[in-house]
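Quick heads-up: structures coming right below.
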Structure 1
Amino acid sequence: MDNMDIKILKCLKENARLTASSISEDIGLSVSAVIERIKKMENTGVIKGYTIEIDQNLMGNTMVALMDVSLKHPDYYDGFVQLVKENGSIEDCYYQTGEFDFVLKIVTDSTEGLDNVYKVIKSFEGVASTETHIVLRTIKEETAI
């Protein structure tokens, strides 16, 4: 990876639908070189895929919460991870150091939706404790390059 690859990634981060021609004009590299670099980054796994950004508010999902979760024992890790992966309201999950083992980003349409997720998490046998924080406003949310 060099500076040109970073420039390409930044262009694609802003708009994954940009053409190689458009990227070429932006960064001053030939179209064929841009295509070759993108293919290389795809083949090596630097670019894992292309996706869309959804405005959750416009979708009716106005409730965002962060939930810290502590497990009773590491033996519950695999089961908890599976539970998280199966729950569509859990947008992100991070395994972390510190007092809590996980932090979850939960996005739902209401406090009732949040309560439903809360009940699922709390009823999992291996959960020792949780702490939930309601997000008032998202200040920054982006993918780093």
Structure 2
Amino acid sequence: MGKEQCIALLTNHGIKPTANRIVIVKALAATEHPLSMKELEYSILSIDKSNIFRTLTLFKAHHLVHVIEDGNGGIKYELCLSHDHEEDEDEHVHFFCEQCHKVFCLHEIPLPTVSLPADYEPHGINFVVKGLCPECRKR
């Protein structure tokens, strides 16, 4: 994802496109799977941990990242490619490999519909399937 695409994505989500925010969006866009905070820190050595965390918190509030509980007690982040800063239109199922501990996006599998009692107000859903990824199954 180029700088202009990052700026457009940030702007569409109501976020001012600063240099650090553009770097973080690029790092998230460059991966094939969601990243933990530690993985993100290692990929962006020019920004300190607290700034990365504050930026991810801002991104979450504006629906620019999905925050995924990885099925093993950790949190991973992935870029949300929805076109709305108020709703995540690209939510999908994730797969946590119990052997290599990677989280895979299963974009082709939409989240199942969950009916809640009338008094409940959902703010998000996290759907993670656990097992072995194709690579680990071969071993």
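Any read-out appearing in this document is the output of simple, stated calculations on the displayed coordinates, not a laboratory observation. This structure is a prediction, so every number in the text was calculated from the model and none was measured. Cβ atoms are built from the backbone, for glycine too; each structure is taken alone.
From which structure (1, 2) was relative contact order in percent (Cα under 8 Å, 6 or more apart) calculated, if the value obtained is 25? So the calculation was done on 1. When helix-only ellipticity at 222 nm (-39500 (n - 2.57) for each DSSP H run of 4 or more, over all residues; to 500) is computed across structures 1, 2, the figure -9500 traces back to 2.
Comparing distance in nm of label points 7 Å out along Cα→Cβ at positions 77 and 93 across structures 1, 2, the highest figure is found for 2.
Across the set 1, 2, mean count of other Cβ atoms within 10 Å over residues 45-52 reaches its highest value in structure 2. Which one of 1, 2 has FRET efficiency 1/(1 + (r/R0)^6) of positions 21 and 69 (r between Cβ atoms, R0 = 35 Å, to 0.05), as calculated from the coordinates, equal to 0.90? The correct label is 2. Thinking of 1, 2, which structure, once FRET efficiency 1/(1 + (r/R0)^6) of positions 101 and 125 (r between Cβ atoms, R0 = 25 Å, to 0.05) is computed, gives back 0.95? Going label by label, the one that fits is 1.
For the set 1, 2, ranking by Rg/Rh (Cα atoms, Kirkwood Rh) places 1 highest.
Here distance in nm of label points 7 Å out along Cα→Cβ at positions 13 and 61 was derived from just one of the structures 1, 2, and that gives 1.3; the source is 2.
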